[in-house]
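What follows is a set of structures to go through.
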Structure 1
């Protein structure tokens, strides 16, 4: 058989061991260990269910063949052969499902994200487009029940943003948002254009998995922390209290800042979250560089200088260049069609990894 039965049986045994541990008093009394095992148990459930089906089908085929050797009645033999044929017909579909489930998942998929949108080429229109992308992600978050928390923002004079940074929390945020990293290009007639000429503008989107303290350890002596007066909304406290925080990581030169929270303590906490995520991303980039050509062509994790998507308003078309997927301009920016693009990207990603694994 194409699938190795002994490996599937080992998976089933390991899963049963996990199940036993969930009722072990020593594990139950340790919340972190219990949560880790429960998560692993849940993650393996579908794979083990399909593995059981596959092994059961093989068993049924073996039993039916054995009975056929002992059976002399033609009608009984025909029924046994029919049972064999039915089980053999099930095997290829189960194999395909199991192969996909065996593809190693991205360990960051469960994480929340830090997202940065930066206006690129195109002056005021690039800032407006950056704001449009932010609105698009807000609608995506609302549909999926996620929460968006602003970190820092630099509004542009004509509307939109020069830069904007925010945190997205919810169920498997990074597994979706990771496909948005890259250069987004828009072709449309700006609101400020009086002669109806089409302009091309860009904005970059950076998506970082949120790093935990466990992921990245930061030495306090490596930090320079500055405070300054907030310049954002906030009522009478604005420009009178030093609530905004800027943290410089001296070994790397990374600088993060936050002024959106009400207190210096809260802004400092946000800065540390962002700094950990950026240091974590640097570590991921280093690992990916070491892997080199064997990166399995992870969609959405490429060089940010690469144009990933074009939003063409006059033609009412959005094209994702990584997979050649087309959708409606209006439906992507103002509707649900972004979900369709992301699902297509995820499907292509799984296909690439499956091909590489095979």
Structure 2
């Protein structure tokens, strides 16, 4: 077979292979097989050097015609396959507008936020105003102005997250002190009393931080709500009536309260408040450790020393304060056995509320 005949045979086979290619990958394989550096047509062309001068013109002309024919066929087939591939992708991605839409579940307020809002609404209904303060607080407002002595255990770095020590800096404030993440929302009552004249009826909800290891009954970050009342003639009876009302609004009219003597640096006298167990109705069970009662908050009459820091006459005004953990209230209301369940983000748990 002459070289010209070999070239014609390569053209015939190449065109057939091009038309048989079913996708772009297969077509590129055909191109490499015939026109690549090691392709069959390239191999024939490398033998032109062995031809006589008389044969070279005819063979060269035929070789160029074969290459052009294959390249033209490759380009045409590539266009066809590209169009087919595009059409296939369009068909695969087409949206049938007649199909029913996918329903996305509606979100709800997190249980912690919901309980906080519920408590806030109760006190707003009683005429209280909402007060706010910084979460990064000065040690003065967090401890000193709230009657914590210098060596009080709560001031230790093992109990409190300190951000910075300002003791050696120029400081324009009540006294040089450290900067910390507030351990309670009680500093808000001091800041409020610095800038407001009695009567004062405020509620201060917000995040607080303590160096606690997360366990079923403790979290290093939680939501606290502080209540403060300062007015003439305020007594412990006013405090008790207010908290009895709160408990019945939150837990229901059949729940009872119990006040136990306690100690807090910024209130005197102080008490812890228990609510009757909703599982056993006060008879005693595992949830309430067979006591029939569950602790919910701390409270007391504002210590006169606190009034001294904010320039309020303790002979004329009295007041009460209380603080409660929203997560604990939520756990007691819905019988949640572990506070960590409220913050882990498990939707199987959260969807129940």
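A short reminder: the numbers here are calculations on the coordinates, not readings from a lab. Note that the coordinates shown come from a computational prediction; the quantities given were computed from them, not determined experimentally. Cβ atoms are built from the backbone, for glycine too; each structure is taken alone.
Points to keep in mind about this one:
- Mean count of other Cβ atoms within 10 Å over residues 128-135 from the coordinates reads 21.8; which among 1, 2: 1
- Which entry (1, 2) yields the derived value 14.3, 41 for Rg and Dmax of the Cα atoms in Å, for residues 152-215 alone: 2
- Structures 1, 2, by Kirkwood radius over Cα pairs in Å: label with the highest value: 2
- When mean count of other Cβ atoms within 10 Å over residues 88-95 is computed for each of 1, 2, the one that comes out at 13.9 is 1.
- Structure (1, 2) behind the derived value -12500 of helix-only ellipticity at 222 nm (-39500 (n - 2.57) for each DSSP H run of 4 or more, over all residues; to 500): 2
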